[in-house]
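See the structures that follow.
Read-outs throughout are calculated quantities, based only on the coordinates presented, and are distinct from any laboratory measurement. All values reported here derive from a predicted model rather than from experimental measurement.
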Structure 1
Amino acid sequence: MKNNLLNSAACWISLGLIPGLGNAIFNLLLKRFGSPEKIYEASSCELSNLKRVNSNIQEAISEKKYLDKAIMITNQMLKKGIEFIDINSEDYPEWLKEIHNPPPFLFYKGNIDTLKPPKISIVGSRSTTQFGREIAYKLAKEISAEGFTIVSGMAKGIDRYALLAALENNGSAIAVLGNGVDIIYPPENRDIYNQLEKRGLLISQFLPGFPPSQSTFPIRNRIIAGLSMGVVVVEAGIKSGALITANHAIDEGREVFVIPGYADSITFRGSAKLIESGANQVSSSEEILKELEHITSIPSRERRHDKIVLRNIKETTPPQREIPIILENLNNLQEKIILALDTSLHIDNIVEKTGIDINTLALELLELELKGLIIEQAGKTYRRTSKI
């Protein structure tokens with residue numbers, strides 16, 4: 001095999017295609033060998049000495065099973081104008097690199113230099129009030145005017161207005177997608193997509209052509225939080241994905257800011273819970289920027305504070321129900337996972353106990369977490385919440 005293939009995006013992607021080789025194992029291999037080229041050159045003995053690198057992964061690496069498929073993907077990327085950045089690149093954002101198990105590579109369209117300025121995320125619900133839309137627009141306009149890049153998820157509602165404000169006022173904006181960067185979702189945001197492609201950035205860890213789903217959005221939210229110095233929640237209901245973004249931000253020691261809303265509005269109930277749990281209540285961009293003045297470097301892992309704070313939101317609402325009732329609303333894989341979690345288990349132990357391949361398992365775990373039925377703890381261990 002020619003070295004130019006081993007040095008290409010196809011080499012990275014081919015490793016990412018191996019079943020069971022998620023971010024944690026990929027990063028473990030990179031730490032040990034330094035690059036995909038060196039990983040492919042590793043002997044079976046060297047690979048077998050690494051914990052969590054099972055025989056199926058070893059075989060896939062040794063036989064380069066997924067390289068041909070990865071080359072096909074890179075050819076499709078070339079036709080669609082999709083570019084690629086890996087964690088060894090100078091352009092890979094330092095803040096994202098420091099999160100727990102960062103994505104080894106990302107796909108993008110647009111201007112990669114958009115990643116260079118300091119970044120603040122603005123997130124919230126898809127269903128919004130006029131007040132929420134106006135405040136999201138105002139905050140994004142004022143914060144981007146101070147030289148910050150606005151990061152959001154390109155969903156309807158708050159995400160749209162935050163990105164629109166930055167773009168309309170010649171600011172810098174990034175949309176993190178829960179699907180391949182060649183897919184415009186929702187289609188109503190085609191105008192924003194087209195603008196970001198020309199003078200902003202569209203970025204995703206999902207392969208080109210990968211469709212959006214309920215399971216992909218929490219993965220996207222983790223990147224939104226990881227890219228940013230702070231996350232601003234403008235308007236969020238109790239089940240809003242913005243709460244997951246805020247949760248990831250707290251896990252990584254990033255600041256969380258919340259705009260208070262109307263006390264009797266269901267679209268602000270999640271926001272109210274965040275404030276009750278200790279998030280920063282703010283009412284202006286000046287307050288947000290003042291709080292961030294003291295941050296001069298990426299927070300160390302030791303600084304990453306209480307992970308329970310926001311997870312209690314999921315645990316306290318709605319009231320507890322019996323497992324049989326919960327299982328009625330789950331698919332077969334989710335039911336197997338819930339039944340297996342009779343105690344806290346590492347993701348590898350869940351694989352062994354359920355027989356579900358790790359890539360599928362990761363998506364189902366994220367969906368169960370979004371439903372508030374399980375909690376991810378430190379070290380990729382999971383347990384049931386008090387809902388069950």
Structure 2
Amino acid sequence: MKTFGREIQKHTVLFGGIVIAYAFLILLMFWTHMRSYSDYMDSYRTTNQLETAYSESRTYFHLYNKERNPTALEQYQASESEVRRILRAIEPDIAPDGSGRMMVRVVTQMLDHREEVIDSYVSPGRGRSNWNIDYIEELDLLLQNNLDLFTNAYLDEISAFYAYQAGQMRIRLVLLTLSLLVGSFFVLWLNTRMFRRVSSSIGKLTEATIQVRNKHFDAPDIEPDEYEEINLVVQAFNDMKRTIREMLAEISRNFEIRERLTEQTLENERQKRYLAESKMKELQMQINPHFLFNTLSLVMRSIQLDEKETSITLIQSISRILRSCIETNSLAIPLDEEIELLESYLLIQRIHCRGRITLHLDVRKSYTESNGIYLFQQ
């Protein structure tokens with residue numbers, strides 16, 4: 001998998017390779033140009049040496065002709081050999097289809113003829129002996145003119161070649177510069193492409209973060225990225241979102257279970273309350289007949305004893321209690337009614353015991369009466 005470091009390193013190495021290749025080729029071009037320039041200057045110096053050697057040859061021959069000095073003759077012969085050596089050295093550098101090649105042949109033939117004439121002049125017994133100094137001077141002038149023509153043709157040829165090499169170097173320099181620019185733009189394009197991919201991946205992460213912030217945990221996961229650093233963040237984000245989604249699902253399941261447990265608890269409480277009410281009613285059904293029988297006995301006895309007020313009081317109290325049992329369907333009744341029923345019950349018990357017990361109902365001041373109903377004071 002790709003990483004930022006490796007990608008940037010590759011791009012840097014690529015750009016560095018382009019720059020190094022450009023610098024190497026530039027140095028190679030300048031080295032080639034300098035070598036061509038050095039060859040041009042060597043050729044120019046060689047032509048000057050050719051002119052100088054030929055001038056020395058003429059000078060030494062005229063000195064010999066004037067003084068008949070064997071040393072001057074040897075110097076002439078050495079200068080003549082130098083001229084031929086220089087011509088042989090120059091000849092490979094001359095274009096085969098140019099005018100310089102023809103001028104070399106002409107100059108070489110004239111040098112051969114001049115050497116033959118001078119040998120005959122110096123040693124009359126060799127060859128023709130009718131050559132004179134005037135003919136030799138005319139031949140020297142003619143050879144000098146042809147040598148000048150050859151030198152000019154040769155210099156023109158090497159100058160044209162050097163100019164061609166310089167033009168080619170300028171073209172190569174332009175092409176190398178263009179190549180460097182193209183390579184630089186290519187590396188820049190690679191970097192731009194990489195940063196665009198990174199920006200796109202960061203944009204996806206930002207969009208996914210906004211969805212999570214808006215509690216859209218069911219959004220699809222982010223696709224894996226080609227870069228290792230971003231892919232680690234993407235995987236961590238997807239894992240975090242899945243974990244949150246699983247936690248929410250677990251919380252929802254727990255809440256549903258808690259609701260079911262709460263409903264079951266409420267149902268159990270209702271069942272317990274129904275059971276308590278049933279037991280209370282059963283108890284009331286057991287107590288009420290006995291209590292009613294005793295109370296009616298008291299009423300009968302009061303009537304027999306001609307205690308009208310007591311009888312009326314007993315009938316009112318028992319009526320109040322019976323009405324409460326018949327009309328009340330729940331275990332909860334108002335406090336004032338409960339106190340009133342309690343007073344009625346105590347009254348019946350007090351009459352039943354005929355003073356043997358003393359009952360006192362203490363309703364504290366923490367209760368006040370409002371509209372006939374006793375309420376708690378907070």
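At-a-glance table
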{"read-out": "Answer label among 1, 2 for the case where helix-only ellipticity at 222 nm (-39500 (n - 2.57) for each DSSP H run of 4 or more, over all residues; to 500), calculated from the coordinates, equals -30000", "value": "2"}
{"read-out": "For 3, 10, 10, 9, 7, 7, 5, 5, 5, 5, 5, 4, 4, 4, 4, 3, 3, 3, 2, 2, 1, 1, 0 (P(r) over Cα pairs in 5 Å bins from 0, in percent, for residues 138-233 alone, calculated) the corresponding structure among 1, 2", "value": "2"}
{"read-out": "Origin of the value 136, where volume of the Cα convex hull per residue in Å³ was derived from one of 1, 2", "value": "1"}
